[in-house]
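K.L.:
Please find the structures below.
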Structure I
């Protein structure tokens, strides 16, 4: 803490937040910071988690790709690693599809780099809809959804820009192993995921879009319709199939979040 305070005293661009403030999770922490920091004097805004390891060229590569493509935001694959030495490439750079942003993020938020214009636009929504935004569980999903919904161009790098630390306290982490799969399946089958999708769609201005209105009410017919449009909703082939099965299952059992 003393090191951070010394750096802040020497550099006006460094701010130390008050201690002992708790906001209830990573998403609310990021939303709190995002809503209060003045981005006007900067070119880019980058998100970071304190326990990951960035490769030396992470920001340089992001900057070069943003310049080369003219995109407004960047994210990348990551190399997940565990205390026992295991390392696995987590690929998030599959081709983007029409509606993937309403159902998944563009990869871990700690890889996000965005131009300040996009960051300021997101900040505006956070300030104007603060109480509603508190219901969102994943800040990186919301940021990606806002960007895509408003026509900002997002590029997902096929290379890994960092080591993504995995441990028992990860709020999300990598979906590997039966225990992780069962945990997520239980959460998704409760209807939480589709409820989040509907909330995000409303917050980014798509609540009345015909595509969203077909399924956002959670009706059996709407979920069945969504199952047959899964190819537009997720990037990875495996996820498209699982998404279709989930929607079919919920349409049969009834969406518990109705």
Structure II
């Protein structure tokens, strides 16, 4: 609930968080799975687990942690860490004993790998359907963009309103999948979705002028370096120091990360003689 979807520690109650994104994506996944007579429960389980490995501050935090790990010859990808969460960190280190199909869907909901099940393929596309549309909605609400900024070509295909775009995408995915015998969007609708997604990455997610993104990156990098050097202060989760530090920092909520950074690195206003 307290992990960023797009907007860091938003003041309003109506901006999406990682939790509400997951719920919206799960609803889309179940709707498509039901219409195609597939396993709704499997789609739901994959959806619920897909983003458990996200860092504080969303993709900004993910990139900051990956950058901090590069000098150590390591990488960080949230889908891989999501699988580690359910396999090794949940239930005090026992893991959740999930099926192979659920674990595969969590790992391959993004990245170069392809899900082994139809339900996993649905979740992979439903994730994009959900975040592309609700992130446009949040960016408009926040005043980061105005409607006239949006690229008109994909809107002419998908619709002007969020509800219309989701309806177009879900209906197209169901009808195209039924016709082709595989999970797919039609060519024109898929191209429109990806064009809108690319525009969001360039103008909202990775806005180089965003001071908030820069500050969030600094928080994650500083916390990683601090806890790597202070093993006695991080929670025990692994014998490898770097892996354990990743677990500890990636598991923080936005609020906890900010509060911890403030405690460790900012003066408390006390006067020392």
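K.L.:
With helix-only ellipticity at 222 nm (-39500 (n - 2.57) for each DSSP H run of 4 or more, over all residues; to 500) coming out at -13500, pick the structure among I, II it was computed from.
P.N.:
Working through the options, I get structure I.
K.L.:
From which structure (I, II) was mean count of other Cβ atoms within 10 Å over residues 75-82 calculated, if the value obtained is 21.0?
P.N.:
Structure I accounts for this read-out.
K.L.:
To test your reading of the models, identify which of I, II gives 1.8 for distance in nm of label points 7 Å out along Cα→Cβ at positions 147 and 243 when calculated.
P.N.:
Label of the originating structure: I.
K.L.:
To continue, here is another question. When P(r) over Cα pairs in 10 Å bins from 0, in percent is calculated, the result is 6, 27, 33, 22, 9, 2, 0, 0; to which of the structures I, II does this value belong?
P.N.:
II
Readers should treat all values here as calculations from the given coordinates under stated rules, not as data from a laboratory. What you see is a predicted model, and the numbers here were worked out from it, not measured in a lab. Cβ atoms are built from the backbone, for glycine too; each structure is taken alone.
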